[in-house]
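Just below sit the structures, each encoded as structure tokens.
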Structure I
Amino acid sequence: MDQEAVLRALWRDKMHVEPRALELAPAAVRRSFEHAFHPTTLVLDGLRDLPTGLLRLWWACPRGHVVFTHLPSRYAPGPQPWRDGTLTAVAYVSIVELRPELSGADPFSPWRALLDLIDHLLGGACDAARPRFSQGAGITPDLADAARRFAEIAALGYAAEELGTEDAGAYLARTLWLALHEPRRPNVLDPLADRLYRRTLLAEAFWARQRPRFD
């Protein structure tokens, strides 16, 4: 599948909108969206910055969903209630925070939830019993090697004070987000992390070699 096909598959299989999310959002935010599924398009647009291979891996994983809500963004591993059943490993994305110009929210907040999901996906296939990439784990040998190198880089914490990150997970999310949205800045803040991302997590050629197995 090409990137657009993978994004459509993610939208169809992994993205869900709480029934009253739009109704419960502040009026200005509510009016800014044309319909309840409009916020999903903002996230899909942002996901286009990620390699297709990474997106394809996410779609293939039986866990790891996105739920759009009026509440604050967060990532919740493990089973989460959804309608008459459950979803396992959910990034709750706030439609309010997706409109920072109207809500005053940090534009990074929804992406922290999404990148926490990706962190867990790469490290432990979004299995609550397994660790994350930022904890030095990987679901393929190449990802495990990259995770070990990331753990060493995060321990140095070159940009930790400037970015205000409290742990390796936050360091991964913030520096990876910058690599996607302000590509020149990570090379100044932490050239080791930037180089690692360009050769692994953000490199399409890297993903072409990965053959994860999901249970």
Structure II
Amino acid sequence: MSLHIEVHTLSSPSGVLLRNLTLDIAKGQVHTLMGDSGSGKSSLLAAICGTLDSPMRFEGGVVLNGVSLDPLPTQARRVGILFQDDLLFPHMTVRENLLFAVPRGETVAREALVTQALRDVEMTDYLHTDPATLSGGQRARVALARAMLAQPQALLLDEPFSRLDAALRQRMRALVFGMVSARGIPALLVTHDAEDVADAALLTRIAKLSFT
């Protein structure tokens, strides 16, 4: 799996945010984008997954595993995204939140996938829990499990660790980057935190790109 992103221009009504940017992200690798607020980082993620607001304009192309994503609707792009807000559905239990992401199929198989996802993020005791009763770190882990259950072929990370305390940030980074590596999917991380790319054990599969 690989993700190729080529930006000729990314513009807002007030002007050009990004110009002449090319990224090639291999399977299991995390590329990191760092830059000032308003430099176009989150807008680039929106362009990749097909949710860019209409006043914005993206000229370029996105290719995932040899397939151009440009003509595809968002739901067909197989691109997962994690935000700093977990965006769990408040009217659903943890189980129901996770089942929402599982592709259609036999009930037993779908339930098994949910159980395994909770095991992966060390949340097996919270299957029927109301998300409102979870801590911030627990909610972040459920959001990660939900994103991975959708079987994404690429993962976008929009400052997903920024609201966690320092110790939990480190554990969540290890968990997310470990899943990216184990599943062999390309990932693009937007962050303002230099520690997100500072762990020496992860540098072999994290490339840092700074721009303004």
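No lab work stands behind these numbers, since they all come straight from the coordinates. Keep in mind it's a predicted model, so treat the numbers as computed, not measured. Cβ atoms are built from the backbone, for glycine too; each structure is taken alone.
State the single structure among I, II that was used to calculate volume of the Cα convex hull per residue in Å³, for residues 30-149 alone, giving 154. Derived from the structure labelled II. Given that mean count of other Cβ atoms within 10 Å over residues 38-45, derived from a single structure, equals 17.0, which label among I, II identifies that structure? Comparing all candidates, it corresponds to I. Each of I, II could give distance in nm of label points 7 Å out along Cα→Cβ at positions 14 and 102, but the derived value 2.6 comes from I.
Using the calculated result 16 for relative contact order in percent (Cα under 8 Å, 6 or more apart), pick out the matching structure from I, II. It must be structure I, since only it matches. To which of I, II does the computed value -9500 (helix-only ellipticity at 222 nm (-39500 (n - 2.57) for each DSSP H run of 4 or more, over all residues; to 500)) belong? Attributed to the structure labelled II.
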